[in-house]
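Alright, structures below, take your time with them.
Read-outs throughout are calculated quantities, based only on the coordinates presented, and are distinct from any laboratory measurement. Everything quoted here is computed from the prediction, not taken from an experiment. Cβ atoms are built from the backbone, for glycine too; each structure is taken alone.
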Structure P
Amino acid sequence: MLLAINTSTTQFSVALMENDATILSEYTASKGARHFGGLMPALDFMIKGTATSTGDINAIAVANGPGSFTGLRVGISFAKGLAHGLDIPLIGVSTLEALANQLPYSALCLAPLLDSRKDEVFTARFVMESETLIKRIGEDITVKFRDLPEIFKGNTLFVGNNFALQAGILKGIFDSKAHLAPPDLWNLKASSVGALGLKALKERGPDDPHDLKPVYLRPPDIRPNPYYTPGS
């Protein structure tokens, strides 16, 4: 059984999956104050609800970014701690790739979007090689909304993590070449992280927990305290 974790977006999600990628249980929580504190209770709830135990977990997949600074640190630390305690393999999964992987088959270029700082998003370009296989054709980048048409010039299928905000902006800056995924897909599910994690475990094996780090793409929004004096 694999445990999949996503805390890279404002909505966190955890899932328990069989090794053939079928979902045993999945829990998703919307954004809210201190909502990452629900991780352990969510896992406990799923384990009790499926009549399993932590001893049945034989691997962990975690979204390692890009995404929320705090969320990535929480999720990866949580995953590393469990992997170490249970002595099981751990693998990191691209947040953007997992979000793109939720889309149904399409011949269009795929554009997953994640909120970054104000007026910016994390994104990358993907295409579908088959009904079950996506291919990356661009690196993860941070870009302003207004510059997206310079990157996605042809017909493109967009999916993000904030439909209420992002959909309206995309409609305003793109012409008919921009297509929006259904609203119910605009929320990264842990099961998508888990499906890619299982595939990666078979193809390349687990990550070294010491080397698995969050993918931030940009420096944190932390500024020196103007009132702080060293040594005070």
Structure Q
Amino acid sequence: MAKTIANILLVEDDTNLGTLLTEYLNAKGYQTHLAVNGQEGYTKFLSSKYDICLLDIMMPLKDGITLAKEIRAINSTVPIIFLTAKSMKEDTIEGFMAGADDYLTKPFSMEELLVRINAILRRTANSVNKTEIPAEFKVGEYTFHTQNFMLERKGKSQKLTSKEANLLQLLCMHKNDILDRSFALKTIWLDDSYFNSRSMDVYIAKLRKYLKDDSTIEIINIHGKGFKLLAA
């Protein structure tokens, strides 16, 4: 249980499940705010500050994928966990592309949800401690500012999400050397499961897109090992 009260936005159109999860999480020391559709969830997100968002995908008025994209447009770092009855890999990838940090398929145990919430909040808290991390990295023509998750090139800036920044940070720390896939997964996602591995592949693709304007930079796959950031 968190030492300080964390605010959770729970958006779930099944009122029975939503009420049950709200009561459970509140009993575990969190302050949980329930919305019963995507539009209400968006309104609540605008009106308060949340430490983590739990979003159902199939909802009336506004689905969870759309809501996650809107949340990401406002806040690039708040963690998002999808709660969904869908289990297809394509839906999982779509969720990660929308900015999800984790993904739980219904039915799930409340204990498993709590473990994942705690793990993400610990990781978020740990990412604040950057005393041994340089304030910036030079990557070819880019400057990566680790404190505010900003990637700059020739006067143009790209704000990164916390996961994008953490992954780029590891790549920079291993620049021109191999970043072990399992090490990266356990450092950022806390375990190297299949779905987390697919999530990391999505974030690698995003980083390649952000860095594409400098042709001297390349993130290559090292088969069976991991990735390598090639840059000056």
Structure R
Amino acid sequence: MEFTKLCSPSLKDLFITQLEHMILSGKLKIGEKLPPERQLAEAMQVSRAVVNGGITELEKKGFLIIRPRVGTFVADYRQNGTLDTLISIMNYNGGRFRDEEIRSILEVRAALGVLAVQLCRTHFTKQDAVLLQNRLNEIHNATSNEMAAQAAFGFHHDLALVSGNTLLPLIFQSFKVPVLTLWERFCTLYGIEALYRNTYSLWTQLEQGNWEDAIAFINHSLDKTINGSRPIYYD
């Protein structure tokens, strides 16, 4: 058995985490101005380099806005955030997404899946079907929810690659962490076999060239998870 190296978070990581929690909890309000970097460094007993680096990262995540010669302000992260912001929200909630975040991720997944199928219909080959079948077999043989989720992600990422659109697999890859989280949640509630059957049904439509049926299946399957009989919400 191999063991991985344990790494403690850096001071900058701790600084970022503390400010994220203060913003997400409402202790720091949207529009509120932060103290100067020197004052923050003294209060938190870290260097100004740590504060400066942390503020820069928090601006990239959409939590802060830096206005030169004016100051640093708490941003509306729901308007200015990125996928990194979504992951920070999940971590703040103990690894869980809220209902509206789950719904939003599933809606985006449906849109990406439908686009991939639409693009595949003009050039999908037997080799492509075999590539996806290999991923399907990985789901079937998975011995943990994590392995099944990874295999399902591989199936849909490969489908995005097969589509021929160079941006689609990159966009799908950027959603990897939240998508894996939701697939693991699905397996916890309904089992790996349910995930396999879902993916098998989609693969069958693709392999047979039933493009409209594949699109309908994606929409119907995800609608059952969003609004219907197989929800994955935490509440």
Requested in this report: For the read-out Rg/Rh (Cα atoms, Kirkwood Rh), for residues 100-187 alone, a value of 1.05 was computed from one structure; give its label from P, Q, R.
Outcome: Q
Query - Which entry (P, Q, R) yields the derived value 15.9 for mean projected area of the Cα convex hull in nm² - result: R
Query raised in the report: Of structures P, Q, R, which gives -12500 when helix-only ellipticity at 222 nm (-39500 (n - 2.57) for each DSSP H run of 4 or more, over all residues; to 500) is computed from the coordinates?
Result: Q
Report task. Have a look at P, Q, R and say which one yields 13 for relative contact order in percent (Cα under 8 Å, 6 or more apart), as calculated. Result -> Q
Query raised in the report: Thinking only about FRET efficiency 1/(1 + (r/R0)^6) of positions 76 and 140 (r between Cβ atoms, R0 = 25 Å, to 0.05), which of P, Q, R has the largest value?
Result: P
